[in-house]
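Following are the structures in question.
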Structure 1
Amino acid sequence: MATLLHGAGYRVVAVSDSQGGIHDPGGFDVPSLVRFKEKTRRIDATYCEGTVCEAIPAERVSNEELLALDVDVVVPAAIEGVITAENASRVQAHTVVEVANGPVNADADPILEAAGVTVVPGIVANAGGVTVSYFEWVQNRTGDYWTLDTVNSRLAERMHREFTAVREVAVDLSVSLRTAAYVHALRRLCSAIEAGGTSSYFGNSV
């Protein structure tokens, strides 16, 4: 996730793993961090030029401290239940993007909403993997194997379409993106059930 954000031009000012993280308001060269992590299994502030990596100054932060940093976006991307009723009020980010499965507890949602924090729920933000699994199923069924560019293009189109649909529901009903995602999903299910007719509900009855 950090690599994708860095590549898209975002300034990534903090990263962490299960042991803790690092923070620099000026931002990190994420490819250097990834390279060091893959080589040493540790997160450290580094900058790499060719084969040479050197340490650079950065603040050590705990995972709890990282969630409370004064940033625009926080992306909990590893484990569930990291934002709770106990620490939700300390979140300063304007937006929380759920890339992990269930990183925001249900009792934290109303606290974040009351504070004006937008939560992009995992059912939307974390749907890329299962969407590409569906693409794989389609390719296997048809014997038509797509290029990586085709997969990425179709994924981007679908994710953009569904996020836009969820956001429109949220605006129309004045609800959170999480509630809007459930509404959008239930509407889809209702349409599918209606399209199937009613015979299955009555068996062989006349």
Structure 2
Amino acid sequence: MSTSAHQEAIEQLLGIVNGLVADDDLHDLEIEFLKVWLSGHQDIARMWPGAAIGRAIDTVLADGHVSEEERAYLMATLKELAANDFALTDSAAAAAIAMPIDDTAPVALRDAVVCLAGDFLHGTRAACERLLEQAGAWPVRSVSSNVHYLVIGSKVGSDWLAAPCGREIEEAVALQQAGHRIAIVSERRWIESLEA
């Protein structure tokens, strides 16, 4: 898929997401439509944000019935993506300016010590830690000089200093300034490293 076709498909996906969350009501047929769209666009479904949407849908449809709690979870995830609009507004780059994120370095998770900060579109902290363990990494609960990566969740906003995870981010920056090799990366970069 060419870069322009890829960008166009992501724009289409985010347009669909915006349309689905606009009325604050997510029907089963709309969830099924989104699942079918992703299955017809495998290139997009394997990359961010399609992969995050696909995982959320699979979680909700796992038992064949969508409970109100699952519907609310999926709506919240889709709203978060619609609000951030990663591909269209380049807000991921803007967030990287607001936060000390460096998504240019390669992420090698095998035998790496990884700390998670904030809330993640992928799911709960436990779900994210399981993904890390499957990739051969060692999840830890706090930043220290032993940590190789601090991964910042996509739900962390521009007010990150006031957020509960702000202290962890500040500590990671202090360690960087002291010469420790801790990389601060986004959830998007982390998920892309898992899919590579």
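Computing mean count of other Cβ atoms within 10 Å over residues 111-118 gives 15.4 for which of 1, 2?
The value was obtained from structure 1.
Taking 17.1, 53 as the value of Rg and Dmax of the Cα atoms in Å derived from one of the structures shown (1, 2), identify that structure.
Derived from the structure labelled 2.
State the single structure among 1, 2 that was used to calculate mean count of other Cβ atoms within 10 Å over residues 7-14, giving 13.6.
Source structure for this number: 1.
Work out which structure the value 11 belongs to, where relative contact order in percent (Cα under 8 Å, 6 or more apart) was derived from one of 1, 2.
Matching structure: 1.
Suppose you compute FRET efficiency 1/(1 + (r/R0)^6) of positions 47 and 167 (r between Cβ atoms, R0 = 30 Å, to 0.05) for every structure in 1, 2: which one lands on 0.40?
Checking each candidate, the match is 2.
Looking at structures 1, 2, which one was helix-only ellipticity at 222 nm (-39500 (n - 2.57) for each DSSP H run of 4 or more, over all residues; to 500) calculated from, given that it came out as -16500?
It was calculated from structure 2.
Read the figures in this text as sums done on the coordinates, not as results from a lab. None of the values given here were measured: they were computed from a predicted structure. Cβ atoms are built from the backbone, for glycine too; each structure is taken alone.
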